[in-house]
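The following blocks contain the structures, represented as structure tokens.
Each reported figure results from applying straightforward, stated rules to the coordinates on display, with no laboratory input. Because the structure is predicted, anything quoted here is derived from the model rather than measured. Cβ atoms are built from the backbone, for glycine too; each structure is taken alone.
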Structure P
Amino acid sequence: MKKSERLNYITNILSLQGMVRIRDLSQKLRVSEMTIRRDLDSLVQVNIADLIPGGAILKKIPSSDLGEENYLFSAAGSKMIQEKIKICRKAISLVEINDTITIDTGTTTEQLLQFIPSRLPLTIICFTLNILLKIHEKENWEIIFTGGRFHRNTLMFESPEVVELIKKMRINKAFISAAGIDEKLGVTCANHYEVETKRAVMQSSDTKILLSDSSKFGKVKIAYFADLKDFDLVITDTGLDPYYQDMIKDLGLKLFLV
């Protein structure tokens with residue numbers, strides 16, 4: 001593969017996932033890790049990527065260029081990436097053999113997949129393109145992909161039929177994301193079309209796990225889908241304000257700070 005082809009490939013993966021790892025790219029593209037490092041340096045020079053230990057993340061797009069509510073998956077992927085990785089590493093420790101799990105849309109939840117042992121038998125229900133692309137080759141995972149109308153800004157598929165399908169399923173653990181978490185106005189997301197799918201997942205799940213970095217607390221987005229008390233567990237980072245730590249505990253929820 002020529003350098004230009006590698007750069008195009010890496011740029012596409014960055015746009016989709018928000019982050020790449022040197023080792024993974026080296027194996028996928030069958031070139032040395034040093035070659036991948038040089039490729040990433042080239043993307044840094046043209047403001048496409050920022051380097052992190054062992055890989056790179058998509059260059060953060062200033063919110064002033066996007067507008068506050070114009071949520072773009074590729075822009076969100078580069079924010080608080082280390083916190084998201086820690087959150088997902090803890091979350092995956094809760095998954096058990098033969099669980100049926102759901103992975104919600106979002107740049108936090110997609111980090112889960114890098115920590116799930118590929119030999120662990122699971123059923124995964126997904127409704128986002130980025131999750132499907134990461135799991136479709138895993139032989140030990142039963143995949144249920146719901147389909148529906150595609151939304152490019154979040155890579156999510158949804159439809160009334162998808163909602164009804166999810167309501168008929170039973171899920172052991174649901175890993176759910178949020179764009180805002182507020183004491184009075186509840187747990188919110190950035191798009192109205194996400195709401196019914198998220199509610200259906202929560203309705204069908206035994207254990208509802210909220211994955212969110214601390215920057216989301218105290219924020220309110222346009223689309224309400226749940227209250228904090230509707231969850232069983234909250235996993236966030238150690239930057240969470242003590243006020244919200246006490247509130248979560250007072251609600252009787254398990255709180256993990258990573």
Structure Q
Amino acid sequence: MSIGIAVMGLIVGFLVGLTGVGGAALLTPILIMTGIHPTIAVGTDLLYNSITKLFGVIQHWKQKTINFKLMKYLAMGSIPSAVAAIGILHLFESVYHNQEKIIQHALGYVLVLVAIAILIRTFFDKKIRPNRWQLKQIEEKRGLTIGIGAIFGFIVGLTSIGSGSLFALAMLYLYRLSASELVGTDIAHAFLLVTVAGLLHANAGSVNYVLVGNLLIGSIPGVLMGSTLSAKVPTKPLRAVVAAIVIFSGIKLIG
């Protein structure tokens with residue numbers, strides 16, 4: 001079991017490093033399909049994500065590629081919203097005992113949404129940028145930014161998915177950021193969000209720590225290998241393949 005999970009982490013990490021596509025969209029449905037309860041899969045993935053993103057935050061902090069104002073506004077919406085999502089989940093479990101079914105169906109729909117976001121970013125990037133929203137100052141978009149944080153934060157709290165892919169898409173088309181600043185801000189905000197959500201899930205007993213350890217053993221070398229190859233391999237077709245896998249996983253979970 002542990003070797004299989006480590007290999008799974010290696011493959012997911014490799015694909016993340018190679019394509020830049022969020023690992024949660026690949027990992028969470030795979031965990032569920034291997035027989036792990038949706039609640040444990042979500043909680044475990046959030047904590048695993050928090051640990052992996054910490055290394056990215058340290059690197060981007062050193063490089064000064066984090067837009068703290070944008071991160072603050074997003075977090076003002078996303079963190080309370082994620083807390084609310086987790087609270088609602090536990091309320092439904094205590095009253096209706098259907099938490100697993102809610103998570104599984106929510107995961108399915110969000111995976112389809114994430115796959116669409118990947119395809120938009122892959123094939124329509126140049127047609128959408130630049131636009132008038134990017135020309136406005138961040139202060140002018142404060143309410144919009146907090147609102148985006150609240151919507152996507154709720155999704156992350158519920159499913160563990162979207163802390164990278166959905167927020168990155170919003171940042172890409174609504175704000176003027178350099179490529180490195182976009183990545184740095186996205187990782188820093190995602191770290192805050194998944195850490196809070198992961199700790200709440202851990203407090204509720206929804207984290208498998210052995211599973212987290214096994215995934216990290218495989219995924220860290222996987223990410224390094226994928227990142228090394230990413231400059232030499234055309235990523236657009238690979239992203240399209242990953243999006244197709246994510247859509248298939250989503251439809252399977254809904255069904």
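Some notes on this structure:
- With mean count of other Cβ atoms within 10 Å over residues 5-12 derived as 20.4, matching label from P, Q: Q
- Parent structure of the calculated result -9500, given that helix-only ellipticity at 222 nm (-39500 (n - 2.57) for each DSSP H run of 4 or more, over all residues; to 500) is the read-out and P, Q the choices: P
- Origin of the derived value 2.6 (distance in nm of label points 7 Å out along Cα→Cβ at positions 21 and 141; candidates P, Q): Q
- Parent structure of the calculated result 46, given that relative contact order in percent (Cα under 8 Å, 6 or more apart) is the read-out and P, Q the choices: Q
- When semi-axes √(5λ) of the Cα gyration tensor in Å is computed for each of P, Q, the one that comes out at 26, 22, 17 is Q.
- Comparison of P, Q by distance in nm of label points 7 Å out along Cα→Cβ at positions 53 and 213 - largest value held by: Q
- Test item: distance in nm of label points 7 Å out along Cα→Cβ at positions 13 and 29 calculated as 0.8, pick one of P, Q: P
- Value 4.2, calculated as distance in nm of label points 7 Å out along Cα→Cβ at positions 165 and 245, assigned to which of P, Q: P
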